[in-house]
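Here, each number is a calculation from the coordinates, and none is a lab measurement. Model, not experiment: these values are computed from the prediction. Cβ atoms are built from the backbone, for glycine too; each structure is taken alone.
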Structure P
Amino acid sequence: MHGLIFAELKKFADERLGEEVWPELLRQAQIPNRMHLPIHSYPDTEAIAIVQSVCARTGLSADALLQQFGEFLAPHLLEMYAPLIDRRWRTLEVVENTEETIHQVVRLRNPGATPPQLRTERAGPAEVVVVYASQRKMCAVAKGIVRGLARHFAELIAIEEPACMHRGAPACRISVRRL
C-alpha cells in the first residue's frame, strides 16, 4: 500500500485518538518503530494491522472505521490532486473521472502504487455506479471518500452497495446518487 495512505492514517488516528497514541498502535500492530514515508510502498498487512489496532481501541468495526477514514481522506486528496480536477466538477463528476485522472497519474508517478481499479457507469444525470475491484477489499474507504466529497461540495447523496466482495461478489457495485 502506498505510504501516503499510512501518512494519512496516522493523521486520522492522531486527530481521533491523540498524537501520543500512534506508537502504541504500531506496537499493537506488531510493527513498532516503523516510519511510513509517503513516497514508498508498504505491505498491505501493515495497514490492516494498524486498522485493527484502531478498531480495538475505538470499538468501531473495520467497515465503520474505514468509512470514517475515507471521509477524512477526501479533502486531502482533493487538495493534492486539485490540478487534475475540473473546477466545474462536483461529487459525481469527481467519482466518475477518478480512474482516468487521479489513479492514472498515481500509477505513472509511483510505479509501485496499486490503487483500486474503478469502472464507472452513468446510470442517469444524478447517479453514477462505481464498480470497485481490489484485492484489498476496502470498498468502505471508497464509500467514505464519496461522503467526504459530498461534504466538500455541500451536496446530499445516497450510497447503496447492491454487490460487495465481502458478500462474495467478484467486485463491489456502489451506487452514488445525488439527492
Structure Q
Amino acid sequence: MDNWHGTTILGVKKGGKTVIAGDGQVTMGNTVMKPNAKKVRRIGDGNVIGGFAGATADAFTLFERLEKKLEQYNGQLLRAAVELAKDWRTDKYLRNLEAMMIVADAEQLLILTGNGDVLEPEGGIAAIGSGGNYALSAARALADYEQDPEVLARRAMQIAAEVCVFTNDQLTLEIVE
C-alpha cells in the first residue's frame, strides 16, 4: 500500500501574534488526492488554533480530546496539552494514533507528539509534516527580516511549496493575538 504524504504545517509566534498555516495537499504515492484539505482550525472557544499532520481521523480524535482537556482545565493550553500528551502516551487506543499537532493560544506555541512530547519550539517557529523542514528552514531564514508573522508564514509556506512535492500553495491560516 502507498504511504500517505502531503502535509506541511507551520507555526510562527512573533510580536504578540501567533499564526498557524497549513497547505492543502493530500498525496498518496505520487498522486495528489486532494489539493484543498483544511488542516488548520480553531478549537475550544476559538482562542486556540491548531494544525495537524498525519492521519486525518486520528488528528480529529486528538483535536476532540484536546478540546475536552481545554474545558477541563479552564482554557489553559499548556496544562491541557500536557494532560493530552500523557493520555496519548499511555492509553492503549490513543497510543496507536498517527498524527502530530501544532497548537497555539495568545501565550504559547506548542508541538504535540504521540511520544508524550509537549515542545515549545526554539525562536517561536515550529513545523511538522512532509514539508515541515522546508517551511521551518525558510521561516528561520526570514525571521530576522520579516516582523509580521503572517507575512513570514505565508512566504515560508510558499518556499516550501516550491521545493517539496508533497506541499502546495493552497493555504489555510489562523491567527491568535
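In terms of relative contact order in percent (Cα under 8 Å, 6 or more apart), the structure with the greatest value among P, Q is Q. Using the calculated result -10500 for helix-only ellipticity at 222 nm (-39500 (n - 2.57) for each DSSP H run of 4 or more, over all residues; to 500), pick out the matching structure from P, Q. The structure behind it is Q.
A value of 1.7 for distance in nm of label points 7 Å out along Cα→Cβ at positions 68 and 132, calculated from one of P, Q, originates in structure P. Sorting P, Q by volume of the Cα convex hull per residue in Å³ from high to low puts P first, with the largest value. Structures P, Q were shown, and FRET efficiency 1/(1 + (r/R0)^6) of positions 84 and 124 (r between Cβ atoms, R0 = 25 Å, to 0.05) at 0.70 was computed from Q. Quick check for you: by distance in nm of label points 7 Å out along Cα→Cβ at positions 44 and 140, which of P, Q is greatest? Going through P, Q one by one, distance in nm of label points 7 Å out along Cα→Cβ at positions 44 and 140 is largest in Q.
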